[in-house]
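Visitor: What follows is a group of structures, each given as structure tokens.
What follows draws every value from the coordinates through simple rules; no lab data is involved. Source: prediction; values computed, not measured. Cβ atoms are built from the backbone, for glycine too; each structure is taken alone.
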Structure I
Amino acid sequence: MAKIFCIANQKGGVGKTTTAVNLAAGLAQLHQRVLLVDLDPQGNATMGAGINKAELTISIYEVLLGLKEVKSAIVHSGPGKFDVLPANRELAGAEVEMVELDNREKRLKVALNSVDADYDFMLIDCPPALSMLTLNGLCSAHGVIIPMQCEYYALEGLSDLVNTIKKVHAKLNPDLKIIGLLRVMFDPRMTLSQQVSAQLEQHFGDKVFKTIVPRNVRLAEAPSYGLPGVIFDPSSRGAQAYIAFGAELVERIDSF
């Protein structure tokens, strides 16, 4: 049975897609079978995995609407050595079309059940908003990994996200829990970053992953080459951090 984790944060630009793609590649290097689910109409995770979203004939859009089976939509990322359920701009229309469908919050959950035995991990890259798509991701998952920058506004948004997760847990998905907080784009030279990091550890304890992903230009450059950062420059500090994060996740999996 696969462990299904949402990579979610209502705040944009906090490294959700970077985390999803590089964690998928990092887990694949640790010989885990991984499916990356791109639930964002921007399709950035799809492109970051080396798949051209403009050339897709079947995507997650058709899967959510029940027009195609998951297996027919999955594409293999050669560079990353993991599978991808890809997305493109068509997915934006799914929000409106799903409103009238039965069981609309759990369309993704039902779809993923058919490939559950094929993977060790499924990682869902959620859009930066509490939309019907994000709700589908949260209803499908066993837990949420929250990437966040160590700055004041990120701390403000975190309480909103935690409340959202609690509501989904109470009403729609009793299995859902916060797996952990991942500190990303971390700059140790900034006093504020160190202060916020200490606050997170104080309030959330062992829910804060030990791994810290530094601000790293090589991670930012990698998507333009259609490669995960851990493949583009394995020796970079950012790549090493995501490989370490994958190892930490595998190590802690039993405690979840």
Structure II
Amino acid sequence: MISQSLENGVRILRMDRPDKKNALTGDMYTALAEAFETANDDPEVRCQLLCGHPGAFTGGNDIGDFLSYAGKVEMGKTPVIRFLRALARNEKPLVAAVDGVAIGIGTTLLMHCDMVFAAPNAVIRSPFVDLGLVPEAGSSLLGPMIMGHARAFELLCLGRTFSAEKALQAGLVNEVVEDAEAAARQCAEEIAAKPPEAMRLSRKLLRGNTQHLEDRVEEEAAIFASRLTAPETIAAFQAFMMKKSK
């Protein structure tokens, strides 16, 4: 589930499934999408904070849940794509607190954040290619812009694990602190306390035209969908589920 609260102009969105390392289900994607969509027109929400639990920001997509609807509906109508579109169209400042694992979407959504705080135990990894898939959330565009081609290739294509310090060096993380959530909350409240229209306009200038980002999200989604029926992808998923069952 996704827990929500609004404090001092900050909407706190907590991925609240610690027994499953906050792996995201369709219902959780829908809740996050709705939060981003409604925040754009809500003056009470001046900043949004994404967090999980100690040891788990999010373990990424819940593979079992995803397979229950993948292929049965058009990819563009799935909860995960709705969330990715909302993320690309988000107009409010976004802060993340990463403690523990940040896998798959847990990695790529960080590229949409304005500030990212990571605990020293953060583990950042995107095993898309290992599963026969391709990067998502516009990360194939944002990754090279943030980190340069070489580091983006290492993270998104090789699927190598980035520690908190390595993510900091790559520009994916702003600060590494023991209490990432406390630091992120303080930052979010600092953002929320500033003149909101000046903040909105300044952020918009920094982000520039986001149409190319939205287009890349759609392009990635189409390729991602086509990959789901590829023999190597099916074999990779079967191997993953078998390993998980053991």
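Visitor: Upon calculation of distance in nm of label points 7 Å out along Cα→Cβ at positions 61 and 157 from the atomic coordinates, which of the structures I, II produces 2.6?
Guide: Going label by label, the one that fits is I.
Visitor: Thinking of I, II, which structure, once relative contact order in percent (Cα under 8 Å, 6 or more apart) is computed, gives back 26?
Guide: That value comes from structure I.
Visitor: Assuming 13.9 is mean count of other Cβ atoms within 10 Å over residues 93-100 as calculated from a single structure, say which of I, II it is.
Guide: For mean count of other Cβ atoms within 10 Å over residues 93-100, the value 13.9 is produced by structure I.
Visitor: Next question. With FRET efficiency 1/(1 + (r/R0)^6) of positions 69 and 149 (r between Cβ atoms, R0 = 35 Å, to 0.05) as the yardstick, tell me which of I, II scores highest.
Guide: Greatest value across I, II: structure II.
Visitor: If distance in nm of label points 7 Å out along Cα→Cβ at positions 125 and 221 computes to 2.0, which of I, II did it come from?
Guide: I
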